[in-house]
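Readers should treat all values here as calculations from the given coordinates under stated rules, not as data from a laboratory. Predicted, not measured: the structure shown is a model, and the values here were computed from it.
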Structure 1
């Protein structure tokens, strides 16, 4: 620990050898991060580095000392007393003048506001950091920051695997790339079994792209369908079930709809134009109602910071479409008005599934 503290002091002092080693290690880490982010379709508009914000945090600590918000102990370390807020005394700068996580987060939060003048900052961090963010927000309120009341910690539950809880300090963490690969392989096995030879028309590249899409859809949907605050267990095999509440099930429904619409074009059946007045079947009425609910469900998800609302909605929509598909004839319908109505309804469902899954960061296939 003493060696670590000395290295931190050297780093903050700009020691060339220490900074060079740190830069090399960081380059390796960020290269790995970039590869993983790219594979799952994640990108960022702006990245803040703690190495660039800790000095801003130190300035805030000095400001807090002048305002009497912080106090210095005999060993020169700087603290804040938050016992009246139901918290505790919290260290904000070490006795040797080096920063702690809280120092850096103070600087980062201030900088983000300076850059964007946002009225809301949402911190998406696991619930193991609940106390940290309660302290951070309390400090910023005491410092009189105008944006402090707009800070929100979206605290999510930890994810376990069937093998047990992941613990980084014990080395039992599962590598993200390995987990993605395992899920993609499970998706390819499930799709091959369900297709019963229908994937023979796909080239090897098309199959690889499809399995990647299904695997990522399985992983993302399985995580996002659960209330973010709940602890959950991720099961790769269960996540790719084509008959359950899974990403691949919804992706399959979308592919089915696209297949219906392609066949309609081949038969020269119109997909556009106004729908004539007609008595709808009960299941058709349910689909129309669900489609009308989409904007409201998205708004509710945004208000509650809960992607699970969208996941639950799109699963309900896909499941209802399958019931509609099983109950009523579409392309074999002889009544032209009913045929046109059902195709227009199918097209609307497909477009809504694509939009809803897109909000979850999940692509949907044209065919599978």
Structure 2
């Protein structure tokens, strides 16, 4: 479904231009967008940011994490780890569950140390992690919980929207996301103290900021587009979610392609469809299946990043600070365990990431989704004929 930008957004933009106030000012367009988005997801407060990556970093900045401390992250995507590095804390990567690709609470418990200050859980590709259990763990240990909800508008866990279990939830409005303003992001929270701290940190009139962060405000023009799009986004999400059903039907009955599990407690929203290759368990060759899909022109991706985030140099070789000791070998990092980014650190994630077969749903008309799914069914048929 193509996104719509018409007189609704144009009307809000004209309001901004007529006001002569293009930058943030409390009570104007940014505030209206913040309030509308918070209402959409069921949060008390919204704080609009210029992009979600900066919003993640700012969440780390208020979490208590910093030099010599750890932030628990999941390894499928790297964004939580990068946000952690921004404040010279150590990303401590925990494993995921094979059937959902999402953070495993048991692995979280095993990785908590006296240095643990925060946790960043990714609600990946429209599906929520076990947010109530992760919240419980964080509360037991005094850990600041951050939800990465970049793909998760319309996603729920046990009836609560993604982003409302954590101390903060982070949403992305980058071009490929469910709601786009070109770029941009939103922090949501139910905590008045966090809202006050984040909202006022760079809304000052001369005094120095009270903690280490930067100015990540959204401008009025971007918020004008967002205010229009927030009124449309659930229509987009509804169609993207229908795309999930089309793709899942395409692999129905195929014993060597494993459907991603959606627990009964979860409501998944459409963003990216994915399944897992298990053909090796049935004597099938992965490269042959890739070749068949290429020949048929099936637009699917094989493998996601191929390896966990910590295997890349920015983490493993500590290239972020151009110094081999920061942050994991920092003299202020006094973890008793010799924590290193070993090859076997997250065995489940390491196994499943190359197995992922995926296809995007954002801005893909349902007729095109069906065409692609039909081609994929033909690829499955040919693969089974070849044996």
Structure 3
């Protein structure tokens, strides 16, 4: 048989293989898979109950958002620069928690109290200059009592000096996307270039909750005892609302009364930030009203779980005919209460055909969630859940011809 005849025979065999089921093993389902370009859930339409405007609260700025979905439920002046007062200590805690998680600081480490820390103005944990205090006690003093002396001592331990620590605060703030914040000190006392926004503080609170679940319970401590001194948490909502488990109070004459709050009711976690309230009662009333508004009129639903297979599309030139793609983290949607049946999910690949090799975790498309009106309210990248290897010579030949007819 001539070489030309051999080539013609191979093409005929390959064309037949394209028309017939592939002889290679397949990890795909026995039934025909859903089209790779899109897969959508059925939609049940409904008319949502009217949602009133957020409550009128006495504060210069505020924001209310869902922790898991990130959806903002209420806001006012959320992007205006404001003095954070002791809400600054949330950023200090974030830097300290990083030091703990990376082993640069241990809870049992003894911290020497400098004169600078001892002379700190404002609220105090009553540490004495020259004494050595465990980092664990200082962290509680910073969070529960809002002690400026304990806070500065921690900053000096982690950063060498408070000024160097403030540089670390600003670097972490940039990494978190806190676009309208700048810190000059660790404790929150007024300074010319020390500012933040309600939105940035909410973003920081979300990061503390997500990244440091092992340390987050510190924000719910009602009190602690050290050196025969009983020190109580200044967040009055901890004793009034059992669903509230953090985060931090703040006050100076110029900043007014501030409160960052998080609550968890039946798995739905909300974060509120109130800044510039006229009194302790006003900041607590404002936070409570915002939380109740969110829980009354909204609900948050987990749409997909991390590493769930969303699609199993055909992958050409691969050792396996189909490959699972999905989301890397849980996907949540916050909607008007009672409207979960109206949600619509869609999964779209970024290319008409997928070709091996594909690395595990490589982005291949997008998963979206839309409400009953068609507005996209959540989105997440679709990625390959496992590496997809290239097939052999026969696979290459068959799929190359198949792609010509795609």
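1, 2, 3: which one has helix-only ellipticity at 222 nm (-39500 (n - 2.57) for each DSSP H run of 4 or more, over all residues; to 500), as calculated, at -11000?
Values: 1: -20000; 2: -11000; 3: -9000.
Clearly, the read-out refers to 2.
For which of the structures 1, 2, 3 does the calculation of semi-axes √(5λ) of the Cα gyration tensor in Å return 54, 27, 16? Kindly include the intermediate steps, with their values, before the conclusion.
Details: 1: 51, 25, 17; 2: 35, 29, 17; 3: 54, 27, 16.
Derived from the structure labelled 3.
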